[in-house]
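Participant: Structures for review follow.
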Structure I
């Protein structure tokens with residue numbers, strides 16, 4: 001007699017659960033054996049260790065004062081939470097670097113975490129270079145500009161500022177107050193009359209000699225004083241000059257000084273809080289709830305608030321705020337100089353070690369402290385309030401985004417809410433400088449670090465959008481098959497959106513079929529009649545074209561995705577076109593750098609004129625020797 005169906009099902013479930021338990025136990029024992037094998041030969045020295053999985057990818061990077069003791073702790077399974085038990089089970093090998101000190105180990109740990117992005121470490125994913133204000137010193141009449149990246153150009157750098165908007169406001173105020181030029185050196189050299197900046201009283205026109213070097217140097221010195229925190233001195237100077245002008249009945253001159261004082265006040269009016277009492281500091285507060293955290297950073301420079309920025313690091317839900325801050329600070333200052341003072345809302349366990357490591361990196365003393373009272377505590381409290389509000393907004397937006405993605409899954413018959421959406425668009429001008437663009441979105445919004453641009457390289461007829469899309473998709477997915485064939489790196493899309501109609505969809509499906517990819521959903525989105533946004537048509541394989549209700553939130557979201565791809569494609573194309581416009585036939589001559597190129601263009605006026613010049617004419621240009629003149633001549637006259 002056969003057993004009841006329910007009994008058979010129960011037995012199968014028990015057997016399946018038993019197999020899973022045995023598999024977990026087997027993996028845990030394997031990982032434990034790997035760790036125990038390394039412990040035997042480890043030194044009792046400071047260093048950094050890496051846990052690697054079967055593919056050789058880093059699972060975790062840690063530092064230790066004593067490598068042998070630290071790694072041995074992983075063999076005591078009863079002391080670890082579930083997260084570390086999973087990490088141990090996935091460990092297939094380990095790598096070690098012995099360092100001279102624990103400080104050096106901490107610095108190396110932060111660097112490796114940012115570079116390798118291990119799964120089980122706290123990750124600062126949205127870090128980026130902060131903008132500074134640069135007053136250049138490599139020209140008799142220095143310019144004031146916004147600067148990002150390595151600080152290689154000679155001059156004075158002020159910052160960091162939390163946003164480009166804060167920099168732009170400050171530069172505008174500096175121009176109104178001190179009338180410094182912001183034009184490039186090339187534009188400066190080519191001027192024969194003042195530009196609009198002079199007309200609106202934001203520059204003293206040194207390009208045409210309206211101010212001499214000494215007078216301009218005084219303007220630069222005043223700007224230096226203001227940005228360095230000596231604003232009272234500058235404002236008092238302007239106030240005295242305004243009163244003096246008024247006493248001489250020069251009311252127009254007095255009004256100009258009044259406007260300059262107002263420009264300086266406009267910079268100070270954008271400060272959110274009073275930060276008097278200390279000159280240079282970063283205030284960093286962490287607020288955690290619901291398994292997520294927000295880290296808010298305030299930048300104080302020259303006694304003024306230079307803005308604030310919120311971070312949402314990826315971390316284990318069990319980490320406490322002090323642990324989050326310890327990992328955050330190490331990564332945050334890995335590629336930027338720390339200020340003299342760092343204020344924290346929670347004291348990390350190794351606060352003194354963190355201060356020593358940052359002091360080594362900055363090559364000067366850096367103090368890390370957790371204030372308990374006074375102005376510093378008020379600043380931290382303000383940062384904490386902003387962190388709490390920012391996290392509340394993010395959690396609310398995340399819940400709304402999840403609902404939207406779930407509705408999108410229903411609309412396009414997906415297996416589940418998409419975690420990675422890739423949107424593709426092309427851009428060109430009359431077929432020239434063609435590029436393809438890919439933007440990426442997911443539950444946390446647009447993932448700008450995953451955006452990609454494609455310079456069209458194939459033999460594509462001008463304006464052939466189908467051929468451009470074919471090349472972009474072929475390159476994207478051929479690379480995905482090569483670099484992540486098992487789809488373990490979460491780099492494959494759950495949905496592909498293409499700006500276009502049935503023709504673009506057909507091209508996309510042909511590309512995927514040729515590559516043997518059959519499980520990536522593709523949707524093409526085309527504007528309605530007369531390219532009317534709001535009446536979009538959607539095309540999918542084996543399904544009739546359809547549209548969505550005009551007020552459907554999914555439609556609004558898809559329009560945002562399409563518009564972001566269009567914006568990115570247009571911006572990339574314009575940048576490439578501008579670079580192409582700036583090129584000259586001189587750029588193709590080996591050994592001719594920017595300085596010689598500038599000298600040649602200033603002497604002859606154009607690249608074509610350089611090509612027509614004789615060797616004797618070329619030798620007359622400053623910096624062009626006889627050998628270089630002959631090289632240039634031969635380039636344009638290869639047959640003598």
Structure II
């Protein structure tokens with residue numbers, strides 16, 4: 001636990017570093033912030049970050065709050081369980097007693113003595129142990145890199161408009177490391193470590209919205225952008241320098257992505273943009289911010305990417321256009337009630353089918369237009385999505401809107417019967433709504449208009465301070481769609497597709513609208529063959545209705561499938577196939593023989609008990625594919641065609 005002497009000693013080092021800024025030729029730091037946050041991240045590789053906040057206060061009762069509702073996560077994900085060693089001191093260095101609110105655990109109360117206009121709040125944060133909902137807004141440490149989300153590191157005064165709280169930040173990181181951040185900063189070596197000094201005094205929401213990456217191996221690449229668009233930079237940090245290298249093809253794709261996205265909306269609304277990528281084991285997520293995005297790619301997310309491999313240089317990187325699209329859809333304009341003006345008021349999440357669903361649609365569309373996906377891969381994305389949703393029986397009892405309202409509970413997949421429960425389908429199924437809307441507009445206007453026109457008009461808004469976007473309602477969305485094309489009845493379509501469960505799981509009608517027919521054949525497409533070769537396990541979802549790991553453990557059972565009818569059990573392990581010891585190849589061969597054998601017999605182990613699973617099945621392999629509808633226009637080709645990027 002820190003003592004007053006330790007806190008004071010730390011501030012002595014910090015003050016010396018601040019005074020050294022003028023020697024660097026930098027502008028003087030702002031003075032008298034509402035919160036002066038000093039961060040010791042020199043121990044981040046040991047997963048411990050130390051902070052002291054000097055907060056301007058008035059004598060009397062005071063409530064301090066932790067950031068719980070972090071923007072972009074859409075749920076109360078603030079990882080307060082990782083805050084330790086919390087000590088509050090008054091202006092004389094005396095320790096103050098504090099109490100936690102008994103019903104709102106993100107809040108503490110205390111009394112500021114007379115004569116004090118500042119207090120010091122010291123706390124440590126345990127990095128790298130996110131809860132299921134906080135992974136994209138948490139802080140992380142590895143042997144030679146770190147990730148900082150500032151919502152994890154401070155408390156702020158309650159009952160105050162957060163946009164009126166300005167913050168000054170000084171951070172110490174290990175010597176030899178470099179940092180990337182959307183906010184302006186300078187660095188200087190000190191005895192304590194490298195000092196990272198913020199050369200601004202942003203409002204609290206801007207700091208919370210501005211994550212930082214740092215490390216020994218940090219690569220930065222300037223990206224091309226259309227005339228008049230400010231600086232865009234790609235920053236990658238990794239434990240291994242080889243993993244921090246940005247492939248040349250990805251630079252080309254990101255250049256094209258910027259051109260396509262800015263061209264779609266007509267202008268860029270911010271002053272800078274940073275793609276902040278972290279390539280490290282166990283770090284995988286994406287979260288949008290006003291002037292940056294923080295993306296965890298896993299260790300070889302970039303070094304293992306290749307232009308000509310499905311989902312390596314393609315769909316695996318579609319998180320990049322997804323988060324970039326959020327600059328407009330989410331950060332410039334957002335659903336009313338989703339951004340509450342503080343970090344403790346519960347958000348209204350029912351319109352995430354617009355915020356995230358529209359973005360999920362356009363990450364695939366812009367990925368195709370930017371060359372991240374080939375036309376064949378682009379078609380496969382919608383084929384996979386439609387096939388998956390046709391198996392999701394939860395669609396028959398739970399609406400897309402309900403998955404949005406219940407977003408905080410649905411991030412974890414769980415072990416059993418996911419298809420009944422559903423997940424955060426306001427991303428994926430809502431993207432199918434937007435595909436339908438796009439096809440309806442294109443068909444109804446003879447190709448003269450599209451969903452692109454909706455995006456350009458709907459998100460034509462003036463840039464506002466971070467944390468204070470222009471807002472919209474369901475009625476605004478319906479009216480904007482109607483303004484682009486008066487048919488169909490958009491209000492009824494939203495009600496039927498988004499706000500009510502479906503009566504029928506079939507989605508072949510939607511694919512036909514795009515000019516394609518869904519068929520099942522014995523042989524997979526070339527793309528699906530390449531994907532299957534990379535999978536560790538056996539995917540028989542569209543035949544037997546099972547997915548298994550390579551050792552035979554059953555991880556998925558499709559409701560109503562032959563495997564379900566036979567009584568298959570989650571986590572049971574297949575050890576035999578038709579009288580032979582299980583191998584993935586033998587199971588696949590058994591499915592191929594099923595038109596003659598009429599069944600596939602599995603020997604399984606469940607809770608140490610041997611059970612025989614006799615699956616009645618005679619259809620052989622069933623591999624989905626899209627086949628062109630003769631005479632119908634190919635709308636997928638038109639939707640995914642480049643519009644603004646330079647053609648090779």
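Participant: Going by FRET efficiency 1/(1 + (r/R0)^6) of positions 174 and 262 (r between Cβ atoms, R0 = 41 Å, to 0.05), which of structures I, II comes out largest? Spell out each step's value before the answer.
Facilitator: Working: I: 1.00; II: 0.65.
If we compare FRET efficiency 1/(1 + (r/R0)^6) of positions 174 and 262 (r between Cβ atoms, R0 = 41 Å, to 0.05) over I, II, the biggest value is for I.
Participant: Let me ask another. Name the one structure among I, II that Kirkwood radius over Cα pairs in Å, for residues 318-501 alone of 17.1 was derived from. Before the final figure, lay out each step's value.
Facilitator: Details: I: 20.8; II: 17.1.
So the calculation was done on II.
Participant: Here is a follow-up. One of I, II was used to calculate relative contact order in percent (Cα under 8 Å, 6 or more apart), giving 7; which?
Facilitator: On the way: I: 7; II: 10.
Source structure for this number: I.
Participant: Assign the value -0.51, -1.15, calculated as log10 I(q)/I(0) by the Debye sum over Cα atoms at q = 0.07, 0.11 Å⁻¹, to the correct structure from I, II. Walk me through the numbers before you get to the answer.
Facilitator: Values: I: -0.69, -1.37; II: -0.51, -1.15.
Checking each candidate, the match is II.
Participant: Out of I, II, which one gives 28, 61, 10, 0 for P(r) over Cα pairs in 20 Å bins from 0, in percent, for residues 198-541 alone as computed from the coordinates? Each step should come with its number before you reach the end.
Facilitator: Values: I: 21, 35, 37, 7, 0; II: 28, 61, 10, 0.
Source structure for this number: II.
Participant: If you rank structures I, II by FRET efficiency 1/(1 + (r/R0)^6) of positions 38 and 438 (r between Cβ atoms, R0 = 41 Å, to 0.05), which sits at the top with the largest value? Present the calculation step by step, with values, prior to reporting the outcome.
Facilitator: On the way: I: 0.50; II: 0.25.
Between I, II, the highest calculated value is found for I.
Participant: Among the shown structures I, II, from which was the value 3.3 of distance in nm of label points 7 Å out along Cα→Cβ at positions 302 and 622 calculated? Walk me through the numbers on the way to the answer.
Facilitator: Details: I: 3.3; II: 4.3.
Of the structures listed, the value fits I.
Participant: Of the structures I, II, report the one carrying the highest value of distance in nm of label points 7 Å out along Cα→Cβ at positions 222 and 390.
Facilitator: Numbers: I: 3.6; II: 5.1.
Ranking I, II on distance in nm of label points 7 Å out along Cα→Cβ at positions 222 and 390, first place is II.
Participant: If helix-only ellipticity at 222 nm (-39500 (n - 2.57) for each DSSP H run of 4 or more, over all residues; to 500) is computed to be -8000, which of I, II is the source? If you can, show how the numbers build up before the last one.
Facilitator: On the way: I: -15000; II: -8000.
Among I, II, the structure yielding -8000 for helix-only ellipticity at 222 nm (-39500 (n - 2.57) for each DSSP H run of 4 or more, over all residues; to 500) is II.
Participant: A value of 0.00 was derived for FRET efficiency 1/(1 + (r/R0)^6) of positions 462 and 566 (r between Cβ atoms, R0 = 25 Å, to 0.05); which structure in I, II was it taken from? Show your work: numbers first, answer last.
Facilitator: On the way: I: 0.80; II: 0.00.
Going label by label, the one that fits is II.
Each value in this text was obtained by applying a stated rule to the coordinates, not by laboratory testing. What you see is a predicted model; the values in this text were computed from it and never measured. Cβ atoms are built from the backbone, for glycine too; each structure is taken alone.
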